[in-house]
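Structures are listed in the sections that come next.
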Structure P
């Protein structure tokens, strides 16, 4: 059996080279997807550490209380350094949430094409959808329009754990009755 297989390969060089290159291409793609999955896994672990130390939403809201006008809760009313901290936090969260979504909904040899969308609702009516790829301006507009900066930062702080556990997670912004939730599509 093995001898006939080797003999066939020796006689047909072209077929042997094509079959061998296809096998190597398939193995390369499998290793590449496994490496991508493991890279995302390590970045999720790193983001957990960073979430506790550098990008902690609870500590950020305490810092922002000192850097805004009294009795306000929007991005627009923050002072310069508070706006800079908030923008930095939002950009970090956009990248972190995308990698957490890819890790949570992906498999070892299959890349996840799912995207995270934050949905703002009033009752059953959808007011706004924020996609993570280009969502910084929309996040800022959301906090200005509904005066929910602190609540939104707390929501973004707790959201990665909910995505990893694949649980529904939403909050209700008190004054206007607006709820913020997420969808993975």
Structure Q
């Protein structure tokens, strides 16, 4: 496996599994919202992500096999309360696809939202921390350097931890994983 830091032994990888709850700050139109997301159902060919977003309500998204394996775009549309939305085959939400993960491991880059993101070494200030602990995260950046993404260094569940400068939707920052 690819190592991004000589300090990897000092980092931790939160456990991600069915039932995991991820809390984020969502930044959109100069406002901050709280979002709670849960992995309600997890299988090799199906993942259901529940959501509860301030001032919007609750609902869920479903990703099927093609999304999980080959998705290259994030779902950034306004969530629809009260229903389970099935995502298109090329979209994922809060997780990166197996193809994106493989590309990142092999080529040190991946395609996401019609942009090429290249693996970068984060500075100490750019490290993601949860409960005071540095998370084992990979940081990627688009070619103009205007968008950065941090994802959990976990082949099974490469969770989106943070996105800054999102050109197609809200910026997100993880607050906790339970």
Value 49, 17, 13 of semi-axes √(5λ) of the Cα gyration tensor in Å was derived from the coordinates of, among P, Q, structure P
Mean count of other Cβ atoms within 10 Å over residues 18-25: greatest across P, Q for structure Q
Using helix-only ellipticity at 222 nm (-39500 (n - 2.57) for each DSSP H run of 4 or more, over all residues; to 500) as the calculated read-out, with -21500 as its value, let me know the right label among P, Q. P
Parent structure of the calculated result 0.15, given that FRET efficiency 1/(1 + (r/R0)^6) of positions 26 and 74 (r between Cβ atoms, R0 = 41 Å, to 0.05) is the read-out and P, Q the choices: P
Out of P, Q, which has the highest value for distance in nm of label points 7 Å out along Cα→Cβ at positions 10 and 66? P
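Readers should treat all values here as calculations from the given coordinates under stated rules, not as data from a laboratory. Keep in mind the model is a prediction, meaning the values are calculated, not measured. Cβ atoms are built from the backbone, for glycine too; each structure is taken alone.
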